[in-house]
1. If we compute FRET efficiency 1/(1 + (r/R0)^6) of positions 212 and 284 (r between Cβ atoms, R0 = 35 Å, to 0.05) for structures I, II, which one ends up with the highest value?
2. Can you spot which of I, II the value 14.1 was calculated from, given it is mean count of other Cβ atoms within 10 Å over residues 44-51?
3. Tell me which structure, out of I, II, gives 1.6 once distance in nm of label points 7 Å out along Cα→Cβ at positions 204 and 332 is calculated.
4. Using the calculated result 17.9 for Kirkwood radius over Cα pairs in Å, for residues 84-251 alone, pick out the matching structure from I, II.
5. Taking 25.1 as the value of mean count of other Cβ atoms within 10 Å over residues 124-131 derived from one of the structures shown (I, II), identify that structure.
6. Of the structures labelled I, II, which one yields -23500 when helix-only ellipticity at 222 nm (-39500 (n - 2.57) for each DSSP H run of 4 or more, over all residues; to 500) is computed from its coordinates?
7. Given that relative contact order in percent (Cα under 8 Å, 6 or more apart), derived from a single structure, equals 18, which label among I, II identifies that structure?
8. One of I, II was used to compute distance in nm of label points 7 Å out along Cα→Cβ at positions 148 and 308, and the answer was 1.1. Which one was it?
Structure I
């Protein structure tokens, strides 16, 4: 199969630091064909760097999506614009890769989840945590009961948003400091952790959360503490603290207690999953940090060639987004909130397990 020709919508930090390096690793599978950014100077700088002709640089994505020679559009815009841009590209009948969360509110998220069926086009949400090596490894440990049956978990996620705002980081973006979507950095960042937990344990029955209010515009709460009950019967606590530091190591991280031992991941980038058994044995399982961006693009390409389904379509990411919004709702309303009212969406791998492949869409061949 030929390379997939990509149109980039948004040439900011997400493109520079997350997607672009992955595209460079996959140059045998992707060709960046056109660029679009409301900041035309930024797009033109990237065009020079990538040797893209001036006629392939746009300031209005509506003009770029008219191009018939682009196979897929990669959307990397502020969260408040995610659904609007995605819907317009989908309406034009174009395959899509879009950053998380899929929408800034529940109504738009629900509508976005229906776009692939409504317009008959493939859409992948680039939720890199669902594609990270450590997340897949832990999921497989749980499914195979490597340390016995999982019983409960604790996860403590800490970020210092006030400090990060002053550096050359994602938090320095004005739209993140003054978000026009509920939850602010809680929705923006905690959705990753929630996606990973749902990847491990599946559908969620209900959540009950508490929060410490703050006046800062980037998040309504400095911390949220959430009790979670999964449909499988597993329970646990998820804490997201966005206004400070955890200074003592080892970090609390993610700890999954099982009937025969424990699985421990100190932090996303540590490179080692620690497994401890009740009989005194221990094991350190290595992984390569931050491979989700590569793996998600590889998954989309493999879907285009009929080798596998898209692993994270909007139907699945809707559940992740809804759960974060439900947690915020639980804090605000001071009550338990039901989360998954329908069976959680899972891609069908049955045909692949039987040695068959899925027919690729004509416009991706």
Structure II
């Protein structure tokens, strides 16, 4: 079975990794922060540096693509191979990730990095979101931890029937806002905003959209442009909604639903994804499918892995803006072509 390749997906990945990268640059690079404030009007700037939104775009896309692949495999073979599924996940994620950790290990031996034993443990075992803030350069593995934990369980749900898989995905989407509301009043430290407990709805929404793709497309067909523009406006205005709602004494609504990395935003992202892939082939579609944007999307995983060490400003030249941008892309290209790509070719051998 060949991998399902949808148009525009790499373009969306490119946009999401730009959000993440700009957020991390904005955190600790004064020059970049001043540049953002000068060039962009505030609502647009808030989106462009919204790293959490960028991660959730990855989550929604991931849930949609992997569920779509499992549906395709099930249609062909009348089942899915758990062994092949897990092997494909390992070959996709592990080589590039553990190569990064290996480089970290050598840099620590040489005295350029200092990573605690506790941080090494959570990084190596992909349990990072259980113990964040141990150090900056491995913290970004929280999102990989969430994805990998979800994809250990999701195939087990998937093989147990069409009704159950839809119910579980729907339950997770409802569960997260309820939990957010509870945690607002009764916080539990190990269930923070960067844990699977509060972010699983993003992946689940992607899964549910894949499971109901045909029905969703039938309902939104003919309303493409309206849905797209309303979705973009919603994302731009979401950060301002609580202030407006507060005047109407409705601010409590955004406690469970969240803002740009909450349930509303995830649904909006899923709708934008459907428009981008299946909608009109207009300016937005053409932009997402430009060769250079597509290439950034292809590099997005390697960019995400490697940017962390270069965006936090230190005494080293390579961490200073703007040269750190070029270095990140150079290292990501090397990572993709010499590590990711060979294992992606091997991954196809475990397809149906």
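Bear in mind that the values in this text are calculations on the coordinates, not laboratory data. Values in this document were obtained by computation on a predicted structure and should not be read as measured data. Cβ atoms are built from the backbone, for glycine too; each structure is taken alone.
1. Max of FRET efficiency 1/(1 + (r/R0)^6) of positions 212 and 284 (r between Cβ atoms, R0 = 35 Å, to 0.05): II.
2. Of the options listed, only I reproduces it.
3. Working through the options, I get structure I.
4. Label of the originating structure: I.
5. Derived from I, not from the others.
6. Computing helix-only ellipticity at 222 nm (-39500 (n - 2.57) for each DSSP H run of 4 or more, over all residues; to 500) on every structure in I, II gives -23500 only for II.
7. For relative contact order in percent (Cα under 8 Å, 6 or more apart), the value 18 is produced by structure I.
8. Clearly, the read-out refers to II.
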